[in-house]
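Dropping the structures in below, format is structure tokens.
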Structure I
Amino acid sequence: MTVGENIHALVGNARAFPILSQCQFFNHAGVAPLPHVGAEALHSYADRAEQSAYINSHWYRDIEALRVSAAELIGARRDEVSFVKNTSEGISIVANGIDWQWGDRVVTTAIEYPANIYPWMEQVRNRGVKLVMVPEESDAAGRRFVAIEKILEEAKDPKTKVVTLSHVEFASGQRHDLATIGKFCRENNKYFCVDAIQSLGAIPLDVTAMNIDYLSADGHKWLLGPEGAGIFYCRRELLERTRPLMIGWMNVVDAQNYGNYDYTLRSDAGRFECGSHNVPGLLALKASLELLKGIGIDLIAQRLKLLTDRLILGLMMKGYQVVSPRSNLDWSGIVSFVSTTLNHQEILLKLRKQQTEIAWREGRLRVSPHFYNTDEQMDRLVATLPEH
């Protein structure tokens, strides 16, 4: 089966995506449903753990295969990838693991998800760091965005040490031009940290080509994994300059030699893994990631562009204002929109009563389909929304 045939077979396939037979689900930017292969991996783990414990299992071999697969997904090397519980943990590794000088600056936006704000606020409180948050703007059409020129202007300050951004903003759906920002940061000796939870699995990303130093993403959104199983990337040249957030039995070079206390940290990204893995979560993430890579992220992105363009046309025809940027550079799988006359919460409740799931974030209604949603589902969603 070709890649194109593969995606065609999975669109609207309720066996591969059982959620399709239960409801119209458009909140992959929140917590995604598991595909059948992900749930099957969890069931398989539970059955073996119940009947045989770890005996004759291949769990850790499979987890190492996931490390390789995750590295390939983001254009990294295997030794630059570690596993984390969530995005917050990965960003906290960076915020607490690099050396700070009093007065150093961190540049971000004023619309980040809290996972990419609070770890830096901790450095403001304890290490005299200044957090600069570039505000969101609105254009004549009502689209909301943060101007890249203003991010770069703040980043130029000699005291700026870190630029930290979401690849895709959770409330507006704006996708930042990481390549341009990363190039600037590398050329000007700034660290570039990326929260990729709203893009991995939906939009291509290459940490090497984009000059990204650190990246963190949990797997429970566009990667279609369970909560509590994510990946963290640290550029090889920065591994030994970045301190682990926590220390346990697994950070060290000879972790399996339990009685020999050799506190020498690993030289690869495994130095950030302090203790036993979330084995079932990572096995399910592996299954979902293999499904996505079997289709191809480029093809998934093309499919999402078609679905979201179709949605936007319907929304505009019914009088809703779309606030998500939609140019070739900044569109994403998130479509946020508002009504100037209708109550957003009432719309949300009405949709849920009709087995249609979207979200409400920062005063905006938010729709985030994935590649397996159908054109007909998008049309039904628009039809269900009340007229202005």
Structure II
Amino acid sequence: MSEPVKFMYNNFGDARSTTRTVSSQLAGFPLTSAFDSYRFTGWRPSGAFEVTSANLNIYINDGADKTVALTSAVYATGVLLAAHIQTSLNASSTNWTVSYSTTTYKFTVGRSSGTAILRLSQTVNAIWDMIGFLGATDTSVGVSTVADVIRIHTTEWIKFDLLNQAPIDCFIAIGSLSSSFPIPETATVTIKGNNLDDFSSPPLSETVVPTADGIFKFLTSADTSYRYWRVDFEDRANPNGPSVFDIRVIYFGDAVSMQRNINNGFRAVKIDRSNVSESEGGSLFFREKPKYWTIQGDIDWTVPADRKIVSDLFEYAGNTKPFFVALDPLTEISDNVSEFTKYVTFQGNLDKKHLLYNYFSLPVSFREVIG
């Protein structure tokens, strides 16, 4: 492996000077939970719909062609957006009903009496795609018509104001260890950076594909020093709803690289602590527990700078503070970055073995954090 091991423990996203804002969050699952280090609970959005100048127009015919403009804002749930649409329609017309189902995740539009036509052929700054109506032909909705497709949000996002320009090396988001990461590969995740609080056309924009283990992105842009950052998550048609976004740990900061890498022959062992017992009759009984990884290896012929990196990290973390370690950030020996990027604590003591002159061997052992 030519790319040395990386350690991630300086989380700019959790710095005291950093201001964090979020598109939405469920009660009991605030964004702050994703920065508590121990993977117990996390951030779950409530399903935000953002109305902007690009999607605020509703074109109807209630006997005459009308254009109804919504108020630009972030609506924390589909229910709130539906209520605003209904109010706006009835301010220009009468008898319109709009609802949002929290089980099917579809909008329903209708009119209890009178002409009720959705002019889907009119698309300038239209709302249609945001609420799941995909047709191109004007449609009479009658008393009640359900949208064509699911919509759980427009985009969920996290925004960071670092107060000053700071170079960001990586973004990582993981879920519970006992289940696959809930955001699917089909979702679109985009990391954006700018020195202005404007993300319509930022100078840095990089996409990342989620994996079954989480979201792992080492930024490749030549310049990653920006004050404002935003991470967008778009998965509008997920049939499990917005609460599927259960992100337990978020890391947004630098990555400290060593000059030497962990030796060939390191060990990565997956531990299963589940209990298996047997009755007198021979039946097996199981108590399943979360599985976790341990990693052991040596970093030989370390120069003083490398020893300081490991010593400083151990002084900070000991065996109690979790951090991320990436053994193969360029995927030279693995299928993807997530295979050997783990959220871990040190396991055991810091042991420096002198080899020659100012060169040492550093045995390292990590245990994945359960949550």
Structure III
Amino acid sequence: MSEPQVTRREFVRDTAVKVAAAGAGVAMVCSHPNIVAAGAKDVPAAVKNTRNYHPNMEYRRLGKTGLWVSAVCMGGHWKRVDKVIKAQGKINPYAGPADASDMGVFLKNRHEVVSRAIEVGINLIDFAGDAEPETYCKVLQGRRDKVYLAYSHPASELRNPANRNAKKLVELFEAGLKRCKLEYADIWRLMALERGGTHSPADVDAMIEALDTARRKGLCRHCGLSTHDRAWAKMLIEKYPGVIEMLCTPYTSKTKLLPVDSLFDSVVKHDVGILGIKPFASNAVFRGNGSPDDPHAAEDDRVARMTIRYILGNPAITAPIPGLISPHQVDNLVAAVREERELDGHERVELERLGDDVWARLPADYEWLKDWEYV
């Protein structure tokens, strides 16, 4: 007899209750096989054998990749890191220091943050900027086996029209791996246009062929993509279930599930892992600047934890992937994982108000985030 089908709403409802119980201090393995709570007993071997397993970290299965990753992972961006390291010049959030004199202290910061992430059981780093693959592979020397790498290099992928054929995409990916001294990437999550639906059918064919070719050649173990276009992502998940194993896409404190025809209906049906970008709406939920001596630092820490708890309340989200600029921020997110998952009434009202404030002051180049209020 076949197993009864569980709807997405039942999946979200039932698992959220169990996760809330775990957050309240009950050591347990959630009955749904995609989540193992921090402090759980009788941890499955697949979880214990994941990279960098730590018993006090929650782990979630990244869809059909089968990889068990920490409930919070590390995004590659280093926005506002100049406020932490007191840089002499500007530091581009995608390219690194503009002033060569800042490179040493910048790399020291990246090494310290990655080291702290490894210490607490975080086991995935996502690359999303042109400088990120080489930067992180440099600070990971000797520790490559501790983390899964979700690789992307925008200049070598679909956002550049000159790259939109399968052969070139694979060649550029292989060249990037060589620059990073990597034999393979755990995931190649190829970067598409933010408005992915503007890609032509030929672009899509090239992307799917490139991902499949790279996986068959052993350049990557698993395949996925990133886009800000949820309708396009939904179409690809449904049309290419054998190729699209994970998706990197926005999910904020303001995001809610659509009652019908949600992206997450397809995510659950096709067992797709989700890495959530922009959890803090590009830091717009915060009042401070991220520096440890900012007068708003303690309040911003609390808001960050509340946001992460809200996002993890949707068990179809594998992990939010904020950019982290200090070891303290790493510790704060780990604290969020261990706090009670269910927001109380006051917190829900506060988070909704914060979301409204963020929506009201989004800069023009981030207005698109409003499309992610209902998903």
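Quick note: the coordinates plus some simple rules give every number you see, no bench work behind them. Computed from a prediction, not measured in an experiment: that's the story for all the values here. Cβ atoms are built from the backbone, for glycine too; each structure is taken alone.
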> One of I, II, III was used to compute distance in nm of label points 7 Å out along Cα→Cβ at positions 66 and 186, and the answer was 3.7. Which one was it?
Replying inline: II
> Looking at structures I, II, III, which one was log10 I(q)/I(0) by the Debye sum over Cα atoms at q = 0.08, 0.11, 0.12, 0.14 Å⁻¹ calculated from, given that it came out as -0.37, -0.74, -0.90, -1.27?
Replying inline: III
